[in-house]
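Derivation of every value follows stated rules applied to the coordinates shown; laboratory data play no part. Quantities reported herein were computed from a predicted structural model and do not represent experimental measurements. Cβ atoms are built from the backbone, for glycine too; each structure is taken alone.
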Structure 1
């Protein structure tokens with residue numbers, strides 16, 4: 001594979017939302033690397049920031065990077081629809097919000113701790129390492145439950161079958 005030629009102002013690493021993104025990828029794919037941002041949200045953020053979503057991340061200007069940062073900081077305030085938010089009707093505040101990376105992970109851990117503490121069905125299943133959302137567990141999810149359970153055959157006693165025929 002031949003080395004790709006880049007212009008002089010190309011940045012191989014671009015810092016967006018306190019995370020380094022690769023400059024060689026398209027901006028929509030690079031934004032999807034962030035935890036809490038998918039490709040659909042990345043497309044919407046690019047549209048609001050007036051950045052072409054197929055543009056390479058390394059070719060972004062400082063002004064465009066700043067616009068992306070502002071929108072990702074609070075996407076709902078900038079016009080992203082509420083149904084795209086990843087934290088709707090927060091348990092503590094009751095507000096709709098969209099969290100990224102560390103804050104998202106912290107919120108998820110706190111939610112699990114709360115479910116375990118009040119011993120809801122979901123919390124108990126998390127404690128036991130079982131599936132939480134109603135899947136069947138008879139044959140699947142062995143990594144949670146232990147080794148594979150195989151079928152054991154009954155041992156055939158060699159003399160018993162032949163001995164009955166001789167007596168008759």
Structure 2
């Protein structure tokens with residue numbers, strides 16, 4: 001394995017480990033919000049930082065592996081399905097926002113948070129076989145905006161501080 005390939009694997013493993021730790025923290029620390037299912041999405045900061053620094057495929061790989069591992073360790077089959085549906089849609093939107101439209105990372109993160117929730121609601125409609133879940137969208141949109149902004153601010157500050165120093 002070449003030195004650059006080794007560095008890439010090590011860096012992606014580091015970000016995956018960070019994302020897993022943040023997923024674990026979210027799994028054990030309850031958020032004092034009376035609405036079920038709302039999370040901060042701290043693990044998405046690792047994905048957003050990789051997306052800002054490097055290739056979209058690297059960020060997608062870390063996101064997908066994190067979703068599967070977190071689901072296996074801290075959730076169940078349904079949590080994997082919901083996370084995948086939200087995570088893939090969120091990733092596509094953030095990729096388009098950052099790499100193609102060149103939006104600010106905080107704006108891209110807000111869009112990612114909103115579309116993550118939309119993806120999960122779409123999955124819930126199919127799994128539960130009802131459109132009644134759609135009434136939950138306004139609450140999830142607000143939470144997606146708030147959590148997306150928070151994750152975007154954190155990720156942008158980290159990105160500014162590390163810059164291109166850990167390029168894969």
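Things worth noting here:
- Structure (1, 2) behind the derived value 3.5 of distance in nm of label points 7 Å out along Cα→Cβ at positions 29 and 141: 1
- Origin of the derived value -25500 (helix-only ellipticity at 222 nm (-39500 (n - 2.57) for each DSSP H run of 4 or more, over all residues; to 500); candidates 1, 2): 2
- Highest-scoring label, criterion being relative contact order in percent (Cα under 8 Å, 6 or more apart), among 1, 2: 2
- Between structures 1, 2, the greatest calculated value of mean projected area of the Cα convex hull in nm² is seen in 1.
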